[in-house]
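As structure tokens, here come the structures.
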Structure I
């Protein structure tokens, strides 16, 4: 490649799509209202959940709730990226962030990052019968102090209490989502939209493991 080459347009390399689906903004609500997207294609990142931001190389707590397009299976690659064709399956109806993304000039994307983001409560109606379960999760499995708990694990004097606190959150999270899944017969895809990733799976990336004792979840680090 010419050393003086300056990229000015997308060459469909797929790198941005491999890094994961975009966060949805309020303007993207039209894609859901018009059935261009459905709930099964989305995943919720809860406030306080560790995520990578545009600028950060390390995990940081999400400053607000984030609704994203899901990845493929266990991969981060955007659900709608067609690797064999190097195409986006919803290109003409793609979310805001995708329309603004220019890997050679991120300024437009940076200007909207973290602003006017959609939440679950923007998407579902206030009288939806699942709303009380979501609010119960927000109350009993709040992730606001998750970062602090994770930091406490690295100090011997505070590790035991941190594990106790995290164990309580994990059990609350599992109980609430289990009750909702049974009541509403939720698929895994819908569970990931309504409740996000189970907390114990989030903790796995920090070498925290869950095991069951007499029907109750315990954690080890």
Structure II
């Protein structure tokens, strides 16, 4: 159970503080503008929170700088000629209106073809594209989970794909359940693999500590490069709310 959050300022940076019935402090920097949020145990007062944040100011500023430099897509209108990404590559959307089966497919000359009913709404087209993205992402994730489970030494009881605003993935170690962000369908294969391994390692180690880093170094030695590539990719448009 959490109490009402409030805001403090540390080193000139606004920090949203939310107290919860948890054991450890969790600090995050979120897109699109580098908002800082810290979830803290009920026992910690604001002085203790400030001290914890001060020790991470360098890391926080680097994360915020990365978000500021990252390319962003404007809101997609789902009309012919606009750009969409598939597995890290840029495609130009072609919209074909007509009766018959709806769907999306990649065509030659870097075209992404969408077939929809005449006068279909923005919401309808967006749903058609997102369902195609979901199916596109499902196969590589299924293969990667099967590939990496024996190497990581874990069993994934369940995994799924959903839209997420602030994370590429999340996991529930107790239920051994992993969720992957639908946006990963727009990213490169190395980025997808990095997130799959990252979330599976969280089934061994909940926190981003030395033990977690050690597992990542052992399993995926170039994971930092994959992470950097993923974080350099354009951010999709979202109505960012928390």
Structure III
């Protein structure tokens, strides 16, 4: 295995642990410890952390180490605002440009989500499908720069969203909203698709921010100590 592929592997595994909240905001990232856990030398791990620093997922400490970058409440609000602007545009463009394969994939995601919700199981897979729904719409926009930028923004949100959706009953509301967005996309109604996406993300932001401000809420308890304190 080449050094480049080892760096890519380290980058993807560390990023996944951050996004899935296995590495929590503020957590110190020791290169020697990570290299042991990943079964590789320290060089690709260091290179992976440099890439993640550029993407804003980790930060360099004064002592020359690294830590998972913590998000304050203002940071979260700003990221949601950027996400909303990008995804409203993506929905409008997707309504005009989406190839049939993208619409078919969105329909498959919605059907799979409905089936899992009826079974009342596998919330992690439900979360993954919910996130994929948004990624597919960005890809369906045909705007590569928008898709690349939007997916990086989503990765920042997912650290919070993973905890939010898994500790609330909000997933069913999100599914209903996704279905309405899909109908507008399939009908080619660009303005309506953008409007529905904007409302969907506005409600999502308000729901998360309210939870993060409520000291009795589980999301506040989980996130506050590590990233908002």
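FYI, it's all coordinate maths here, none of it is from the lab. What you see is a predicted model, and the numbers here were worked out from it, not measured in a lab. Cβ atoms are built from the backbone, for glycine too; each structure is taken alone.
Here are a few things to note about the model shown:
- Largest in relative contact order in percent (Cα under 8 Å, 6 or more apart) among the labelled structures I, II, III is structure III.
- Parent structure of the calculated result 0.90, given that FRET efficiency 1/(1 + (r/R0)^6) of positions 46 and 78 (r between Cβ atoms, R0 = 30 Å, to 0.05) is the read-out and I, II, III the choices: I
- Ranked by distance in nm of label points 7 Å out along Cα→Cβ at positions 110 and 206, structures I, II, III are topped by II, which has the highest value.
- When mean count of other Cβ atoms within 10 Å over residues 86-93 is calculated for each of I, II, III, the greatest value falls to III.
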